[in-house]
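Got some structures for you, see below.
Just so it is clear, none of the values below were taken in a lab; they were calculated from the coordinates. Please read all numbers here as calculations on a predicted model, not as lab measurements. Cβ atoms are built from the backbone, for glycine too; each structure is taken alone.
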Structure 1
Amino acid sequence: MTVKSFIERDCVIAGGGPAGMVLGYLLARRGLRVTVLEKHGDFLRDFRGDTVHPSTVTLLGELGLREKFLELPLTRLSTLDAVVDGQRITFVDFGSLPAPDNFLVLAPQWDFLNFLARETAAFPNFELRMLTEASGLLIENDKVCGVQARTSDGGLEIRAPLTVAADGRSSTLRAAAGLTPEGFGVPIDVLWFNLPKPPNPPPVTLGYISAQGMVLTIDRGDRYQSGMVIKKGGFDELRASEVGALQTRITAAAPFLRPVVGTLTDWDQVKLLSVQINRLRRWHRPGFIAIGDAAHAMSPMFGVGVNFAIQDAVALANAIAEDLATGTAPTEKLARVQRRREKPVKIMQRLQRNGHRVLLRATTGNRVAPRWLVVLLRAASPVLRPITARFVGIGILPEHVNRPEHKH
């Protein structure tokens, strides 16, 4: 690759997802020179994490962006319901959380990222380089001092005291840094597809789970972002059949979808999410740190991936902004960020792994729980809802934006 240009920045971030864009915003508002590299030309990719939890809405409020964000086309949910073996159970009541951030937001991720891009554009010291792929690291004396990138018109080198890998669970920069995640066995995958709402749809329901399977129905206004949980590696076998086999499995688990399931006419309408859970033993090396999925891939269970990535970004900005202003990125500060953030990651990943074992039962024709336990859960749900709301909505060790701040 021929290098055509060189840039010096205070921080360079690979990946224009939620972690990278939020970190870029936080550092730019402190007056730092920040570049975010995004290999695609836009943010339009479907079936990405679209849940914005109350803790993230609170963070947006701390940044003065809450009301602007809530003007976007989005859906607010005050509760999360599921139908388990025919019993409707309200598992979470976000309304029990402190106002005003007592709801969950469903917003297409591209809308959220475009929103962040518009807001960061107000900082003259921030740049978002689209169609620019971070391809390698600049390393001198075992210290990362920047990135190599590919652009449409040649190569680019960006030197910075800190390089951040926020480039997802297949992170190029993580591998270039010599860091390899430890994987944990996952017994399930998820098929994603869109379905229109049927006439007279039932109340908003996260999913339907029984011995007939598990179907997700995430409300998108006039449609559902729908999913089906399958056994890990089972997609090829299912796809060898006509798409009608998938329709049959969907309606067995969620009969109310029978009037609309016929809109699935081709396997090209179905996207496979290969569920992974992994994390790095060490997230950092001198001049470098990985955050978000690059540091710890999360299961879609509880929809926390986006919010954990954003929490990583906030913790990192809080820890390192003052040092970056002096041209340094102390390794002990990076290690402190990992120690702080891996605690909630480990807890959540353990819960997700336990939950997967339960969901696996639904893919093999078994009840996920004895009938008496389902009845007990339904009876106990009013007591449990505030607890689950805090755990899901606010999380473990929620981060808050440090002050003082550099405002534009």
Structure 2
Amino acid sequence: MNRPGLLVRLEAARAAREQTGLLRRARTCESLGGARRMIDGRVLIDFCGNDYLGLAGHRDLIAAMSRSAFAEGVGTGAAHLVSGHRGEHAALEEELADWTGRERAVLFSTGVMANLGALQALLGAGAMPSPGKPAALCVQDRLNHASLLDGAHLAGAELRRYLHGDAQAAARQVDTRPDLPALVATDGVFSMDGDIAPLAELARVCHARQATLYVDDAHGLGVLGPEGAGSVAAAGLDASAVPVLMGTLGKALGSAGAFVAGDAAVIEAIVQFARSYIYTTAMPAALAASTRAALRLVRKDPEGRRERLRENIARFRAGAAQIGLSLMPSPTAIQPLLIGGADDAMAAARALEAAGFLVVAIRPPTVPRGAARLRITLSATHTPDRIDGLLDALAALPRPRQDVAV
């Protein structure tokens, strides 16, 4: 029997990606603080990271992590449900629940693991196996993060996608399967476009149809809403409107990990059925301690970092308008510049790097074909002169076509 080889197929797929100019490679970046990175011996200003408030190197986070690591060591040595759950984890979960206005929160090691585990539990737990019949209906925005899509597939749900940001299109998709329990999942802030989901409209759609609304607020937490509690809080929605909220800790909070928050019964069920929670070692307690320090800074914001970020976003957008640069309509720290072709986006990124700025080109399959872009992100640590310098470098680039398809 001449069985086709998996490794041969895998290598052919890799080679095809390389031939089309879409191969991605990791580069070693040394952090120098103040949004500066050392790459290949050159100092670059980072305009593509997610450290929106500049907390990753904050002295309070470093001190909290150091104290906890000195007291408890580095690794926890076990899963949360075995012997890995420490006091710092428990305290952080309580504080995250309080911050987001929910009864309980549970920690995950990464945002991807949180979405995979929570959706697997919500959509698949308790379902009676039936050949050819999905366990549930999952309706998602077309621009959702890949982990939300993968979570629906993992759960065996019927996945339907709606036009980006269109709540009525979401309603029509929910209505296609009234015989199934339904969950609508959306990013709060979309990671590649920077715009904000119509959360109030989606909440009304879900309420009218007895569907559950799940919001991944990875890029909204820390920077939007009262006390930085995120896009859901900014929309004036509570736990009854958004029963399940996922957030990451490695972006505006400058740490690492993720959490899912909701009513106590919902979170307990996720704890019982989320395989990516049950079968993995708990994050280091020192990491939870540093995140607690970050959360205190975010909620009180004594240094005015959110306001500085807002000022930087406004400065960048105003400067872009002055030089005739057509940005995508984003009110957040994520400011994409649509280029179109992957080769053109790579050339633009190289030109910016030559000018001293790190802005990574985002290409398919992360974004649709023909919608490659520079994903420019602003931070509270960017100074006006550096923003102006980036604008000068962008002004020198060949202008992207304005008729590229999104």
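Before moving on, here are some points about what is shown:
- Origin of the value 28.2, where mean count of other Cβ atoms within 10 Å over residues 15-22 was derived from one of 1, 2: 1
- Structure responsible for -12500, with helix-only ellipticity at 222 nm (-39500 (n - 2.57) for each DSSP H run of 4 or more, over all residues; to 500) calculated and labels 1, 2 on offer: 2
- Test item: mean count of other Cβ atoms within 10 Å over residues 7-14 calculated as 24.4, pick one of 1, 2: 1
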